[in-house]
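In structure tokens below, several structures.
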Structure 1
Amino acid sequence: MQRIKGLFIKYKEIISYVFFGGLTTVVSFASYAIFTKIIRTQNEIAGVAVSNVLSWVCAVIFAFVTNKLWVFESKESGIKTVLSELCKFTASRLFTGVIEWFGVPFLVYVGLNQTILGIEGMLSKVTVSVIVVILNYIFSKLFVFTKKNNE
């Protein structure tokens, strides 16, 4: 039991990132599913693109709060540091968001439009999400929630 506890403590940040990243993915996918049902257009790709952007906004808000408080444990509550973190977080998420915004519709366009659980384009969404999650961790760890912000 001590060995498991030691491993958890050693890898707490990564375990927390995976856990909250999973929850962020649920927020993203659930909101995407809701938006694809609400937004019906003549142009399938336009509907997918709009739904994808809206789901991204929901996920980014959720991710900032969970990453700040529980993953990277940024205790700083000063307005300057919080705004700095928020700006860096948003900038990095905008970068990966562009990858997601254009990646999902592009993959749908080139034929990766398999429906999963009755949701159009979900295979494209999953594929792009894996890439985005990895990039998001790297940016958050090295650029957003740096130790100097937390000291």
Structure 2
Amino acid sequence: MSHDAGIAARVEQLLQRPIAGLGYELLEVQYRHEGRWMLRLVIDGPRGVDLDACGAVSELAGRVLDVEDPIPQKYALEVTSPGLFRPLTSPRHFAQSVGKVARMQLAPGVLPERKNRTLRGKIEGLDGEDVLIDEIGGNRLRLPQAALKSARLDPDL
């Protein structure tokens, strides 16, 4: 695990529960250098995320991070919503997205007969660790979530 990934994991561990206490879910923590160090928290809630939600989470996260001090360098904190193209990173995210279309990148070696490792399909459900996908213009697939390198919602706009 890289230094940046280690910091992101530590921040996620520190903030997961307090953010849930505000009624939001911490979907992703990104910590990277973008001309300056950025700590980006991606949150979602049952009714979505607005500016007030981002402000409340930012204030809470700032207080927790000031006390715990897990980041050695100066950084900017940004709190944002996942937007329309929400990343799907846990079984719960897939379960919440049943009936929606997603774009998924297959991990290397998965379905080696395919030339293209990207697939787009409707999430039909979960069966244990497997994601059931009705591929657009293709097959019905049953893939372990671990076989997906990445996945995010991909609505028709």
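Any read-out appearing in this document is the output of simple, stated calculations on the displayed coordinates, not a laboratory observation. Owing to the predicted nature of the structure, the values given are computational and were not obtained by experimental measurement.
If relative contact order in percent (Cα under 8 Å, 6 or more apart) is computed to be 18, which of 1, 2 is the source? Numbers along the way, then the final one.
Working: 1: 23; 2: 18.
It must be structure 2, since only it matches.
One of 1, 2 was used to compute helix-only ellipticity at 222 nm (-39500 (n - 2.57) for each DSSP H run of 4 or more, over all residues; to 500), and the result was -9000. Which label is that?
Only structure 2 yields this read-out.
Something else now. For Rg and Dmax of the Cα atoms in Å, the calculated result is 17.0, 59, so let me know which of 1, 2 that is. Could the numbers behind the result be given before it?
On the way: 1: 17.0, 59; 2: 17.4, 52.
Of the options listed, only 1 reproduces it.
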